Structure 1
Amino acid sequence: MTDSESTTHFGNETVPESEKAGRVRGVFSSVASKYDIMNDVMSVGIHRLWKDAMMDWLAPRAGQELLDVAGGTGDIAFRFLKRAGQGHATVLDLTEGMLIEGRKRAEAESMAHQLDWLVGDAMALPFEDNTFDVYTISFGIRNVTRPQEALNEAYRVLRPGGRLMVLEFSQMPNPLLQAGYDAYSFNVIPEMGRLITGDRDSYQYLVESIRKFPDQDTFLEMVRTAGFGNAKYRNMTQGVACLHSGWKI
């Protein structure tokens, strides 16, 4: 690493920006086959309620075009298409292994004519301006090397009147609750990762990455900086997760 090279965080480690995407890809390649199982175990299934709440606020409409970035195994895309009835979803992810696992799911087969699966980078989306009605990213933006660039790209590819929705782990306003959650996260989740996926280090990184992500109000300002209007957020489970929303007005 040269003195002039920009750095970023990879969990609690400082790394050159040029290395982060490759390391993130390594994490998700390692855990892809057990990713959905781990989500259920480590959140006691609550992540499903958060994703349903995301759809409730989004209120998908028939005929809409969705881009789900860091879409992994398709959880958000499947929910969106079920709610919309008619529409199309493009699932984009940095890690091909996650997309492969998503395409194995029963929903992927039944909705195949409404779905595209694409390997791509959130900071350099391979789409024309004004292409999609809805952009979602769920538990993925904290893994992006430069989240502000991802938000700028979201604004670019959305049509006027398009909607941004970001679901991400966040910070609990109550310090005592946060301390308890931290104790659980750092002591239990990596060990769960070891037992279920055989990979403790990847889940240690994922826990650390949550603590490095901006809090609710800071991220709200980033959404506004990207150009989104009527930007708001809603805390989920006392701030364990947070939904941010904005519109391309």
Structure 2
Amino acid sequence: MGTLFVGQDAIFLPEVESTNSYAIALLKNVNLTEGAVIYSTNQTKGRGQRGNSWISGPGLNLAVSYVLKPTFLSIDKLYYMYIISALAVHDLMAEILDSSQFDIKIKWPNDILVNSKKIAGILNENFLNNTIANTTIVGIGINIGQEDFKGVENVTSLKLLGSKPSNVNDILKALSKHLENYYLKLKAQQFDALLKNYYTHFYKKDELQTFIINGQEKEFTVKGINEKGLLALTDHTNKEHYFDIKEIKWAL
């Protein structure tokens, strides 16, 4: 695997409703080692943010769930688990694709885009113990070979982008390596460096964008995130506004 612990213990499932749900159920009865990964190329009921489903054709994409135990993080820093997950997937895409030809961005809260189209999504689920995170399931879905997304717009895959066929195990190994790299940086409390890197790839940073709030379209300039991981925006008067995942949607 080429890692110290992330991905060393792996469970492959030919078919599963959701790798995250499977991992959560397994943890109730089994003490999985940190870095254990459950993965499948046929996820039938993948879950996304806001209760959305994850569209995936049988045998065409990769769904993975990593078991991490960030007990060194306080709850108010848990959003950094999203930061490192997004950076890991970003770097994976940059490794597979020619970054001089493709624009690879991290779209808050949990999407990885290539040329403004979604190629991967992240769903982290935290299990808390008082003021710390006991366990975090890092769920990642990557579109590899799918070409038909059944009418869903602004979605792409490695195959649609012209990438050479990639072995699923090779992609898993590379992803595990990138995730471990960032996880160790997080464990070393390198918050500022991680956030700076995150902003380097942040979708539409410092650009005016349209959002949907309470069913209404409003324009804001994207600034990043605040110290709680909320989306930070400014209005036409330069006043700052902060939104949680369920409070706002990108119009495009």
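Readers should treat all values here as calculations from the given coordinates under stated rules, not as data from a laboratory. In this text, all values refer to a predicted model and were calculated from it rather than measured experimentally. Cβ atoms are built from the backbone, for glycine too; each structure is taken alone.
Here are the numbers for the structure shown:
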{"quantity": "Source structure (of 1, 2) for semi-axes √(5λ) of the Cα gyration tensor in Å, for residues 80-127 alone, computed value 21, 11, 7", "calculated": "2"}
{"quantity": "Computed -7500 for helix-only ellipticity at 222 nm (-39500 (n - 2.57) for each DSSP H run of 4 or more, over all residues; to 500) - originating structure among 1, 2", "calculated": "2"}
{"quantity": "Structure (1, 2) behind the derived value 15.2 of Kirkwood radius over Cα pairs in Å, for residues 24-143 alone", "calculated": "2"}
{"quantity": "When FRET efficiency 1/(1 + (r/R0)^6) of positions 112 and 216 (r between Cβ atoms, R0 = 41 Å, to 0.05) is computed for each of 1, 2, the largest belongs to", "calculated": "2"}
{"quantity": "Parent structure of the calculated result 3.8, given that distance in nm of label points 7 Å out along Cα→Cβ at positions 168 and 224 is the read-out and 1, 2 the choices", "calculated": "2"}
{"quantity": "Distance in nm of label points 7 Å out along Cα→Cβ at positions 8 and 208 - structure with the largest value, from 1, 2", "calculated": "2"}
